[in-house]
1. Taking helix-only ellipticity at 222 nm (-39500 (n - 2.57) for each DSSP H run of 4 or more, over all residues; to 500) from the coordinates of each of I, II, which one would give -7500?
2. To which of I, II does the computed value 0.94 (Rg/Rh (Cα atoms, Kirkwood Rh), for residues 141-252 alone) belong?
3. Can you tell which of I, II yields 27.1, 88 when Rg and Dmax of the Cα atoms in Å is derived from it?
4. When you work out mean count of other Cβ atoms within 10 Å over residues 45-52 for each of the structures I, II, which one comes out largest?
5. Supply the structure label, taken from I, II, corresponding to FRET efficiency 1/(1 + (r/R0)^6) of positions 69 and 197 (r between Cβ atoms, R0 = 41 Å, to 0.05) with the calculated value 0.25.
Structure I
């Protein structure tokens, strides 16, 4: 039986209406073929002004192993938002260098790869016909995108077609070029207001953002919309609906285009297989107030409801377990809850418990770099070679929220970064979409999160997921720093051994697990001649010697024992368990052998030496730990004196 095909999709800002329609079309067609869909997404727009955070988001592209995918679709337009080019160029270079699989671009040429386009031309013919036939206008401007841009030309062609069909001459002076962004609308409005260009009856804009920019700037200049100038947009975005003057717009057939991209890939990766028909989309005008028609209130209410912050949520509604909006996320106080964690394990538990805010979903994976908690590692590009899954959540029902799950930083579930996620290639699961999103603090890479849904799930990755994960990012960084500070308070910074505070805390733990037959075994080690080494060879040589002793201490200690740097040149090994005098002497012999090996291989002009003493006393002998340490310390000095005599 052949393995299930996996299609990759590169798309920034997946909560945008454009990306959502792409996901609708691709999920629908992948479901028909039984494919998995792997979506790699920076969760923000690539024009995000917070550059350090943006770099952390863009890092998710470094995870993609094209060899494990069967084909790739690139949503090219969001890679160039606000005319930013470097992200587009970087992704293109990455694919050209690393990808040998078929690649399809959406709506914009991408190197030499095949491109599929949304049927924008017929949509703009319909928009133009509405302005001509319903509003009886004559002088109509068209504001499109960049000149010689394929999408600009497609949208412009629909406008010119509607004019020529009615015998109206296309006036090139009525065509204006921009960049699909608000600023293009501002620029045209300023020209109209200043008299640089004649005031038109209507302006058809090739995007909602340009229409919003144009409308609002015209109103600032005292020109009324739609009374003085009719304005229309394109894309039917939420921004168009929540604008003070609602924008008449059009829902494009983007999902058809995205489904066609899947079909095109299928002909390349499975040329002998049948191509199934695409689910047709109903592209149509959405009437706002900017054209002068009566507003479509059902459409406007629907779009507004998707944008609302519902503070007073009806928790008795039957779909409450599945109804999670941005308001419910904010009212959950998730970040405050994470910040109250005492340690890494507790933080992961709290993150895990809040994953209900992502519902509905199939599985959630939090996959972190193997050494993510090490604050000395400053990884800003890519991911470590080994990744570990520290959270796996599988919600089942409201009465049994989780099944077969875990949250644990000490998990042994490691996998090679090149795999991306083992479950992506597990055909036991139903055909699914896997959303890969970066986990980071500013530009520092910590790992990534993966949300799996069945392809039939209507709810796609959204603003809730972005902001929930943003809270997770901050919580993981906080617990990393807290863990480091706690380590500093318990451990010696030079050697990494426990300091006296760390010793006291851990001895109490040892004592709590002891029984009546156990003994304390305490070694006191004192480095010989530290001052002479410092004075003769410098303090870096002295630090080398201290670390050599510390390394030897760790070599001869057991996992259950505590290694301590008690002072400048003094060290302890403390254990509680089944010990004997013979054990102690054997350990001392091992200590000196280990130290000899260091001296033989160090190449240093000086010798590292130390004196050692021990005490082995029953736990319930009546002696305190300090008294036992003093006893071992006395024997250490006796050993030091004897060794001096032997050297003289």
Structure II
């Protein structure tokens, strides 16, 4: 089951005076999160949904739901007029934007207010002032908050951009002025890659935020990413609710967040909190917001202000027992922040891990498809998710499927609880970053508190993202899969003898099944005998002392030399998902395992997932080097660069800029120079 409780006990709540029904202009886990608080304080809820989300969890969690049509964000969750009209038709009196999509869109906030609805967020003016990172930097500088050197690239020619980078000093960071989430960001260490990085950042920013303004900023080599949660109300109160550390990132996007930071002492906490409050007061801020800094161990510098609730807000809730969504509703309703928020207390340590449908071993390539099973059943964690068994992971949206949060009295215990919960989770059907998260949480460097934004660059993602089970345990999982399949066949047979299928009262050939796993092929042979019990061979080697304590199609108690292990087995076609005491493994039955390479296919570059082609860099006849960029795709809100698998000649280009392509579709064929 999915645990979606609000974590540690939240404090007694004030009631909203005006708000009685809230439309959440978002989807997935944040919509579910807002609905939960609304239900707790007696507020009715309205969901919106695209065609792709018609059967989604967030639609069922709301009291009612309004269809927007379309599938892509531009046709659904970014349609301001349609969302405001949906709120009006549903009789909502307030709109909560969640995060992402239109959450930091001043025009949306104005449209909501103009329609006579309550906007659960800061004023449109505050959003606008902080919506441009360039403008925000100037505001912070004027407020006396330290900032990094930066240059607006608007209107600059290539030579001027290069000159700006040289003045700032290498390396530099190309950043989108609008939006967030790591989109439109590129690190550039040498001048040769600067022009391409600026072009790619502009393209990605325009696609994600509708604004291609980018700028250069001094890039610190290995800082910590520290942010302060701020809250303001309409009665002159602005408070800081302590810090969060978000240094474990990939593609400039956070995957593990914690509160408090292991690197911040009380004196630094007070200085950063004062700086964050100064930034918030500079824009007359109301509601929930986050002021982000980079910290080099001694000094901190303002990065940006997010004028919304953050993805990682649960860790702040866990250490303060404050419900930040409820505080947002109170402030939007015109009430002052309650005393517990004005004088917050911090207790214990909380860590959040973001579960993404992606493959760290393939450059964090997002994965779409269907989640066959989603179960995180652990008493020590809080799960925020908008998926369940058989939920789709559409190609149109961010691939985050859940946030898992652990709180404990100390950091080491919180990390241990969270790692244990993730290791034991049943996550079947799509590739996830679960294994990487577990290894990071157990990594000596992380446990020592030595984290920075380059942590994942220092450690091989292929190793971190590999199977948690070692080869020996994987073989035992294969035995469990074979025995569970036999039990399944027996349960489905029409005529059953006294002895189950597979039992023999005289020696005979072992029943045999082959699996393809993460470490290669595994062959399991087995035979049940009335007198001697179970006989098992793995890769034609006897497994001594094997027995079963219990055996069903979905659960196997496997005993080997007096050591009992329980395995949960979930079969979907030829795929066997096995969750055991050491983690999860996915095995494919060999007889049905398809061949993925053919002579005809040699040299082909395929689309790794469905998406849109935004750039084709080659034409037929071009000579290319191994690793050279051939095609740039956009999928799941990110750009993905596809490179040549080898040096050779382009013999066929089967796509063009603007094409929508399917996973596995051939895009370019490169004939190897060695062919």
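1. It must be structure II, since only it matches.
2. Among I, II, the structure yielding 0.94 for Rg/Rh (Cα atoms, Kirkwood Rh), for residues 141-252 alone is I.
3. It was calculated from structure II.
4. Details: I: 14.0; II: 22.9.
If we compare mean count of other Cβ atoms within 10 Å over residues 45-52 over I, II, the biggest value is for II.
5. Corresponding structure: I.
All of the numbers you see were taken from the coordinates with simple rules; none came from a lab. Bear in mind that the values here come from a model prediction, so they are computed numbers and not experimental data. Cβ atoms are built from the backbone, for glycine too; each structure is taken alone.
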